[in-house]
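A.B. asks: Structures incoming, each one as structure tokens.
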Structure P
Amino acid sequence: MEKLSLNVDIKNEQKKAQELIQNQGLRVLVCAGTGCVANGSMQVIEKFKQLGVDVAILNEKDKMTAVPTGCHGFCEQGVLVTIPKLKVTYVKVKVSDVEEIFESHIKGGKPVERLLYVDPMTHNHVMDDEHINFYAKQTRTALKNCGNINAESIDEAIAARGYEALYMVLAENNPDKVIETIEKSGLRGRGGGGFPTGRKWRFTAANKGGKSYVVCNGDEGDPGAFMDRSVMEGDPHKLLEGIAIAAFAVGADEAYIYVRAEYPLAIKRLRKAIKDAEERNFLGNNIMGTNFNLTIHIREGAGAFVCGEETALIASIEGERGMPRPKPPFPANKGLFGRPTLINNVETLANVPVIILKGADWFSSMGTETSKGTKTFALTGEVNNTGLIEVPMGTTLRQIIFDIGGGMREGKKFKAVQIGGPSGGCLTEEHLDIPMDYDNLIKAGAMVGSGGLVVMSDKTCIVEVARFFMNFTTNESCGKCVPCREGTKNMLAILQKIVKGNGTMEDLDKLEELAEVVKAGSLCGLGKTAPNPVLSTLKYFRDEYIAHIQDKKCPAGVCKALKKIVIQEELCKGCTKCARNCPVGAIQGTVKNPHKIDQSKCIKCGACVSACPFKAIVSE
């Protein structure tokens with residue numbers, strides 16, 4: 001195909017945008033992602049702006065600009081403030097701290113030590129991201145700009161090479177070459193399925209003639225997952241550019257971003273980004289002077305987990321109830337409004353501009369043989385450093401938990417990690433060193449999923465974890481197919497029976513049988529993967545299930561129904577405080593003599609444990 005001459009000088013646009021940033025003077029990057037906003041980051045930004053006026057008055061050559069960015073990733077340390085020129089990152093910053101940072105460090109050159117991150121292993125204060133293991137051991141591709149640019153400024157996106165990849169693609173004017181590049185890169189779907197992205201593009205592009213669509217799946221439903229939200233909030237223009245490149249490649253002129261309504265900040269920034277991109281002619285009609293047109297719409301979802309499944313998502317956009325449809329036909333042939341439709345999730349599309357800019361070989365040089373590039377994960381649970389991370393595919397759980405995550409909290413012992421959310425599985429200490437990629441995790445009984453990682457210690461009850469996820473999938477089942485609707489409900493009933501101490505060994509056999517039926521017979525991915533947490537925990541922690549059933553004991557001491565609160569006679573002084581605080585009169589005894597608890601009356605509220613001044617009452 002003939003190369004085109006565009007009416008945009010992208011290099012000149014970048015130069016002008018970079019000059020705007022240089023004119024900002026000292027840039028103070030303040031996290032304005034959802035988590036930090038909830039912790040008061042907008043007030044922190046406002047305070048820096050007020051002080052920035054004082055800088056300009058003191059010295060006309062000096063200038064300070066407070067920049068509201070997207071999520072920095074290190075969520076539990078928010079509000080995060082990074083000053084790149086001073087090579088410093090401050091954590092847990094409050095409005096009352098801003099003036100001290102300004103006076104002591106910005107004006108006086110002396111860092112505020114008490115606001116620096118403290119390494120949980122060495123207990124030393126650490127100055128900047130290069131030396132904070134949480135950041136230093138990551139490789140950021142999709143998240144590269146998040147936390148480094150003003151999320152609501154198209155100029156800052158352009159300064160970071162935003163829309164340059166789209167410019168290259170339109171100038172080259174070869175959709176097939178774009179698909180070849182994505183195929184060669186080895187990029188696979190980051191939404192959970194791991195289907196080869198280039199192949200999906202190829203299938204959609206094969207439907208020549210007539211209307212076709214691109215749909216971006218931003219319906220991030222896994223509990224504790226916020227990877228896609230961070231991209232939409234922190235670097236919306238990268239996502240829009242990825243969508244535009246995909247639309248050009250498959251011949252679509254209309255796209256939808258499906259975002260759950262619980263993400264109001266992401267929706268606000270996406271709307272602004274679309275408007276700004278249209279004004280610059282990076283979206284809309286005759287983009288950059290070509291005959292390529294693209295209109296992008298935003299559709300807000302009501303938060304149904306099943307709408308993460310592509311056919312249910314399509315139904316929701318069309319105004320119908322979000323329920324899966326049988327496949328085939330696949331969306332690539334008959335999708336939105338009955339037309340060929342390409343569906344990719346946010347993280348997948350955010351990787352596209354970087355692959356175009358740096359090349360397929362660069363992207364495929366990271367990761368493993370069958371899983372290329374990087375993957376974002378939401379690291380939560382019993383680790384010192386929780387937050388959003390991005391690492392090359394093939395990184396081990398040990399590296400994530402003990403290097404990036406800073407090890408277990410309070411010296412607790414690692415027990416397991418739930419990976420892939422409600423659709424994933426539970427892995428143990430023996431899996432700490434397997435390369436984390438699509439194939440290895442499936443072999444181990446788990447899956448990458450959207451990227452949720454919940455780290456558990458020996459204080460976590462595995463049976464309760466399985467019950468929690470089964471309760472989630474039962475509530476989120478759309479009810480269309482019998483195996484999922486009835487099977488998950490019955491699996492949940494058995495798990496609830498076990499955690500209450502009423503389970504039998506026959507229940508375990510029934511639980512496994514139901515799990516296999518649900519897995520094999522369900523219509524969509526939600527049902528087919530719903531049994532994974534149960535099957536994986538039965539495989540690796542069967543003894544814990546048996547302890548609940550036969551010994552009537554929760555090894556982790558979590559399940560309330562199996563707890564037993566007892567008074568250690570040798571420590572009891574007979575002060576009667578426990579009896580006076582018991583709400584149900586379950587404690588008997590006389591003054592100055594050891595007391596006893598009537599287990600048939602005890603409701604295990606723990607009031608006696610708190611009341612005892614001699615620590616004579618313990619939970620077994």
Structure Q
Amino acid sequence: MNLTIMELNKIKETFHSRKDAVTHRVIVCAGTGCLVNGSLKVYQELLRCVEEAGLNAIVELKQEEEGIYVSKSGCQGFCQIGPLVTILPENIFYTKVKVKDAGEIVEKTLKKGELIHRLLYIEPGTKKVCQTSEEIPFYRKQRRFVLKNCGVIDPENINEYIAEGGYISATHACSDMTSEEICDMIVDSGLRGRGGGGFLTGKKWHVARLEENSKKYVICNGDEGDPGAFMDMGIMEGNPHSVIEGMIITARAIGADEGYVYVRAEYPLAVKRVRKAIDDANKLGVLGKGLLGSKYTFNLQVMEGAGAFVCGEETALMASIEGKRGMPSPKPPFPSQSGLWGKPTVINNVETLSTVPLILSHGIDYFRKIGMMYSPGTKTFAVTGHVVNTGLIEMPLGSTLRQIVYDVAGGITSDNGSPMSDGFKAAQIGGPSGGCLTKDHLDLPIDFDSLKKEGAMVGSGGLVVMNRHTCMVSVARFFMQFTQSESCGKCVLCREGTKQMLALLDDIMEGRGTEETLDLLEELARTVQKGSLCGLGKTAPNPVLSTLRHFREEYTAHVTHKYCPAGKCKGLAKFRIDKDLCKGCMLCVKKCPVEAISGEKGKPHTIDQKLCRKCGACIESCKKQAIKGDKAWTTVML
């Protein structure tokens with residue numbers, strides 16, 4: 001099909017005329033989070049109830065007709081209050097919708113125009129009832145730019161993407177712009193890579209463009225492996241065509257005719273929707289030979305990764321596509337010069353590519369007005385941890401940590417989920433490669449350069465918020481255990497260094513550490529940082545170094561006083577026997593696997609702290625509740 005601007009506009013007009021003909025549209029969130037909570041069953045029950053009520057149920061807009069259009073969307077962001085259902089044109093926003101609610105939604109809201117108040121969102125602080133998503137602070141205080149259509153459009157309907165202006169930017173790039181003009185535009189926009197280091201996207205493109213080679217590649221890095229991160233997943237599930245359009249523009253800019261979307265296999269829904277989007281784009285003439293009515297060719301396919309964290313590093317990712325073990329290679333040469341199968345290759349992450357069509361459609365000035373001078377635009381974050389509102393958000397670069405944690409995420413919660421007025425302790429940003437931010441950083445602008453000065457990084461956008469009851473040594477150990485187990489093993493410093501750092505952290509948490517242990521840990525961390533081969537190895541010590549820098553007193557308490565201030569380290573817990581309650585029944589003596597308890601029958605017993613392994617067998621056996629474990633043991637067991 002010769003898909004020109006005229007043809008795209010025709011598809012757009014046709015879709016809108018069909019959509020305007022329906023009386024209501026019901027959008028059911030079908031992102032991974034809501035699907036896990038049963039949103040697909042809600043969708044199916046809504047369809048059944050619409051038909052049962054004698055209304056015309058529409059699942060695909062094939063013609064202009066009145067009825068109830070029931071569709072699915074990608075992730076709407078506010079994952080913890082799903083399944084989410086939005087009803088248009090009133091824009092009614094229902095939360096925590098269950099299958100049993102479907103009939104009531106049809107009878108009351110769709111037929112009578114009545115609200116179901118128990119399904120509306122109630123703001124925790126003010127108790128305000130919010131009828132629309134725009135009234136909810138979680139949404140109202142964001143700047144949804146890349147995520148604007150995620151959670152709104154049907155991600156499996158290419159016509160709806162086109163109806164929202166999709167593929168117009170790619171068509172202009174292929175028909176009206178030179179490759180140099182495209183690269184210059186991205187350079188002038190100031191777009192920096194959203195996957196980690198924040199390198200200028202346009203400069204990377206220019207290097208590949210200038211390489212004289214008849215074969216070049218474009219790769220979308222969707223190998224999102226940070227614990228708690230789901231930004232790229234949300235975009236691929238919610239708006240896969242935006243990624244494809246970004247890749248088409250990239251291919252035109254550098255002269256590539258082939259590309260790969262590299263997605264980890266743990267994202268089956270993202271894989272499915274990206275594959276369908278590619279198939280639909282091929283059928284419509286958006287991809288393939290003579291794409292979008294131009295003289296260019298661009299073929300695209302999905303490559304599923306096996307879930308190795310190191311494959312998020314670009315040279316390891318390319319090795320994986322080539323069928324080799326995913327291990328990094330030294331640079332230079334850089335991929336833009338010699339990448340996949342030795343050919344010039346541009347690798348950008350999902351969010352970066354989704355931003356590209358928006359820059360072309362809105363213009364450089366519009367984009368640069370968002371964010372900061374040297375970090376323009378927005379950034380998506382996956383906010384998790386001890387906050388009232390967890391989920392996928394998008395904020396202008398330069399927003400402060402306070403705005404994210406308190407204005408959007410709703411503030412801090414205790415371990416049991418109840419709100420805490422002054423409970424913020426730290427936030428780990430950038431995943432295992434990032435660093436910790438403290439109370440002193442609450443008003444720090446979140447941008448590439450400001451975070452780098454503080455020993456942290458934006459990274460891909462993972463943000464784990466922690467309350468004052470969190471042990472920062474255990475946080476450092478968590479991330480170190482992750483990076484150690486995910487090390488590809490190619491270089492000694494990363495392979496052995498992270499292993500030894502993990503062992504030192506274990507010593508600290510289990511009471512074997514000393515001040516010399518802290519000095520050795522810091523020295524080793526800096527050595528691994530300097531000597532590792534790839535970026536993942538170089539940044540692996542960041543959580544340790546940043547917690548040592550900002551929470552040194554906690555480490556000191558562990559090694560000097562053998563005490564965990566947060567009461568979370570089981571190895572530093574102490575068990576004691578209340579002599580007034582102990583009747584000397586000998587049950588605990590019999591249950592102790594290491595013979596740490598001694599005493600005569602009928603007389604109070606004692607515990608040898610050097611032998612005790614804090615297994616809890618004694619506490620469970622004591623009928624008089626005479627044996628007490630401190631907060632650390634209790635917390636671990638719970």
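A.B. asks: Compare volume of the Cα convex hull per residue in Å³, for residues 138-241 alone across structures P, Q and report the one with the greatest value.
C.D. replies: Across P, Q, volume of the Cα convex hull per residue in Å³, for residues 138-241 alone peaks for Q.
A.B. asks: I would also like to ask the following. State the single structure among P, Q that was used to calculate FRET efficiency 1/(1 + (r/R0)^6) of positions 378 and 482 (r between Cβ atoms, R0 = 30 Å, to 0.05), giving 0.35.
C.D. replies: Derived from P, not from the others.
A.B. asks: Work out the source of 0.8 here, i.e. which of P, Q gives that when distance in nm of label points 7 Å out along Cα→Cβ at positions 90 and 106 is computed.
C.D. replies: On the way: P: 0.8; Q: 1.7.
Considering all the candidates, the number was obtained from P.
Computed from the coordinates by the stated procedures, all read-outs in this text should not be read as laboratory data. All figures in this text were calculated on a predicted structure; none of them were measured in a lab. Cβ atoms are built from the backbone, for glycine too; each structure is taken alone.
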